[in-house]
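Quick note: the coordinates plus some simple rules give every number you see, no bench work behind them. Just so it is clear, the structure is predicted and the values come from calculations on it, not from any experiment. Cβ atoms are built from the backbone, for glycine too; each structure is taken alone.
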Structure 1
Amino acid sequence: MLHNTTIEGLRTLRLHAMALGVTEQREKLDYAELSFEERLGLLVDRELLARDNRRLERLLKSAKLRLPATIEELDYSRPRGLDRHVIRQLAESRWVAEHQVVLIAGPTGVGKTFLACALAQAAIRHGYSALYLRAPRMFDELAIARADGRLARLMASWARLDVLVVDDFLIRPLSADQAADLLEIVEDRSQQRSTIFTSQLPIANWHEALGDPTIADAVLDRLFERANRLELVGDSMRRSDVAPQSRDTK
């Protein structure tokens, strides 16, 4: 009876992992050899681990990453300009703590999206929030939000994210409104949050693609100030003759 009351009390307090642990300790004789402090410590550790796992699941779900990519799955066998040392450093997510930017450029199929999602997932595993957006859809969302009066609220929600992934950046030239919106996003995040941009367009050509020279200067000045540049090269890894197994092709 006392055991059942304890279990129900733990569940009422939403300590579900501890409740399972108490039942397990009661059923397995091995735990009888441990002191009260040792058994309590195991229960607390179990609850903390369960909460960490639930938080990780929530962050991964809300990030909406296009690919379930991880740093460990990166393919270094093909020459495309990936530096293991640089990637290992970025995987530690200090760049997020220091509010830096990651710029990933390269031709189609060399793994830009995979790398961006892998870095975002690494950041999430370090406890940071993230969100993946394709640039064309991002600008569509902004246009819709402007039309129905949600623009400021949408911008504010993105500004709170620790990591914002903008994929397929500058896949086409920006309109004046899009360039202005981009400046606001970049300004909100400059030295406050971290952003990943991927683009097929070489970084040297971004200024022209941004349109208005004044806005382009302002955007790139903020991006380049604290940027980690990863300029990938090589043939598309989506071709059957170069990538028969790896998911690291986007």
Structure 2
Amino acid sequence: MAERLAKRADLEVVLSLAGRTMSPAPLPVPVRRGGFGGAAGLAKYLIEQRIDAMVDATHPYANVISANASAAALRSGVSFIALRRPPWLAIDGDRWNEAADAGDAVRMLGVRPRRVFVALGRSELTPLVKAPQHFYLIRSVDPVDRPPPLPHATYVRARGPFSEADDRALLLDHAIDTVVAKNSGGAASYGKIAAARALGVAVIMLRRPPAPDGPGVETVDDAIAWLDHTLTSAAARGV
């Protein structure tokens, strides 16, 4: 979305990142990093910066950020839409089981040692220590600065998007029999899901948190169409 909007001479775009990734990918618009101080802090920022419209395009599992964005829009009166990419759906050949959270996923691995590809955030690895009998392959953009005490773990640093071919090779190289992942939706991280299907590898999928109340769209095209309509309507009203 930032790439699309960067080409627009009629817009001043600011992209906000939470700041959890130390070296984010290059972006074509000005970037602000770090938190705002909750909904109140974000509302204050929107008012002070005279923001006309806000699009919440954060990760589907970042429900606190999404809730704060929705609440800040109400406080500030700024036009708001959430870009919520739809979840992946299981198709023929998928071997999925759904888990409530990372702890539940670890319990579902069972007692027998398994070889597990963990596709979760760095902050969600702690539950793995309750099942040290498994081998864990952990991939992250940044290094895991405080790795949990796991006797059988391999860490891989890589930045997506990842193709099915790349992830199939990764799963084969490490003899993975189970993938633990979030249902992120979209194409950028679907490679591991397609690779698991092709190889007959089981997937434990963390259930998505409920989306906050408020208007939403599913595609970048729809978000930009909403933005154009919103700004044109505001201009017509002289706002």
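For which of the structures 1, 2 does the calculation of helix-only ellipticity at 222 nm (-39500 (n - 2.57) for each DSSP H run of 4 or more, over all residues; to 500) return -16000? Checking each candidate, the match is 1.
State the single structure among 1, 2 that was used to calculate Kirkwood radius over Cα pairs in Å, for residues 69-188 alone, giving 16.4. Spell out each step's value before the answer.
On the way: 1: 15.6; 2: 16.4.
Structure 2 accounts for this read-out.
A value of 37, 18, 17 was derived for semi-axes √(5λ) of the Cα gyration tensor in Å; which structure in 1, 2 was it taken from? Considering all the candidates, the number was obtained from 2. Here the criterion is distance in nm of label points 7 Å out along Cα→Cβ at positions 37 and 173, and among 1, 2 the highest value is seen for 1. Quick check: 7.0 is what I get for distance in nm of label points 7 Å out along Cα→Cβ at positions 5 and 229, calculated from one of 1, 2. Which structure matches? Corresponding structure: 1.
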